[in-house]
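Structures incoming, each one as structure tokens.
Since every read-out is calculated from the coordinates, none of them should be taken as a lab result. Quantities reported herein were computed from a predicted structural model and do not represent experimental measurements. Cβ atoms are built from the backbone, for glycine too; each structure is taken alone.
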Structure 1
Amino acid sequence: MKKSTVRITIVLIILIVGVVGVYAYLANRSRSIADSASMTNVEKVLSRDMEYDYPPTPKELLKYYNEIQKCFYNENCSDDEIEALANRARELYDEELLANNELGVHILSLKEEIKDYKDHKRIITAVSVAASTNVDFFEEDGFEFARIYCGYNVTEGSTTKQTRQIFLLRRDADRRWKIYGWDLADHVNPQ
């Protein structure tokens, strides 16, 4: 009887070690698969479903727009990725801005600007969008507008420059905020 108890104990120990070993192997394998499946910043930005997850406020719209801008200037994008990002940015533009900004010309200009950033080793190190309480809402010509400031830190070598831009957004017929235009804050006359 003692021999059978010893055998049963040994078999149980082998089974337990086997089950633990298989579990550890599978857990480690799924972790490595998840690590290899992580998305790049460009893929994350492009994965947003604009039909169901359109930015609901002026501040959220600018935060998403700036994620696109950071992909342009901080990532090493292929031509296809630049075009996909440009098309995504254009989804945030007002119809009048789109009418004055032909797609082909826009993409060529964008590629030149990105190349200039890369040649001068510039990157956007920080973006700050004004608080929601600092958005200036107003109506004009039957349209709803929002004016909001955005600050950028751009590093070139060891030098960091700060710029501020002011964005003008207009609400469309679907009640979505769209970028109507922007300018450097120093060039805008307060009204």
Structure 2
Amino acid sequence: MRRFVIVGHKAHTTPDFKLDDLAGGAGRLDVLLRCVNSSFFLSHDIRTDVIVYLVLQGPEDPPRTVRFVGSELRYLNPDERSTGALVRNALLKRSDSEVRSSPGVYVSKMSFKEVLDEVTPLGSVIYLREDGVFYRDRDYPDDVAFVLSDHKNLTEDEESELASRTKEIISIGARSYHADHCITVMNHELDLRTPPI
């Protein structure tokens, strides 16, 4: 299973944003929505071996985590607006425990720490950052979770939380790439190493 954990530092945690203003009024939710699309979409297919965690930390009710499960997903389309609608509908759900908002989409009050607590026992956890080991110079287990940030770097506290679980840092290059591009590169690399049946 491939897991991608993406932190949205300003992404809204309440559904009071317009789908026409995902970059501004939703706290750069557009960055996270592109990550969802890069994680799942193939030409004429959806990856069923991927789970994505969007850790939203913006106003007005942080944290909220929206989890997408590839093997269950329905109604996911490759445009940001419809993916934004899935997130907004998820944020309408209010519960102390995780609840399903639509097939393959779940929402909870999990924090970044709690998401790491959930993914760490399931396999290797790897931080994607510019100063890591070159991504082609290592092997990857079948169960792996990649941690990325949105348009802002992880905070010192978040980096410390992550460092308490893993020392593995990989880089796809010395330049800074968009988070969704990093996901595309890692999916491609893992696809090359695991040919289709």
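Taking relative contact order in percent (Cα under 8 Å, 6 or more apart) from the coordinates of each of 1, 2, which one would give 24? Going label by label, the one that fits is 2. Comparison across structures 1, 2 (criterion: distance in nm of label points 7 Å out along Cα→Cβ at positions 58 and 90) gives the highest value for 1.
Given 10.5 as the derived value for mean count of other Cβ atoms within 10 Å over residues 98-105, which of the supplied structures 1, 2 does it correspond to?
Details: 1: 10.5; 2: 16.4.
Checking each candidate, the match is 1.
Name the one structure among 1, 2 that helix-only ellipticity at 222 nm (-39500 (n - 2.57) for each DSSP H run of 4 or more, over all residues; to 500) of -8500 was derived from. Could you put the intermediate results ahead of the total?
Working: 1: -16000; 2: -8500.
Answer by label: 2.
Calculated for structures 1, 2, Rg/Rh (Cα atoms, Kirkwood Rh) is largest in 1.
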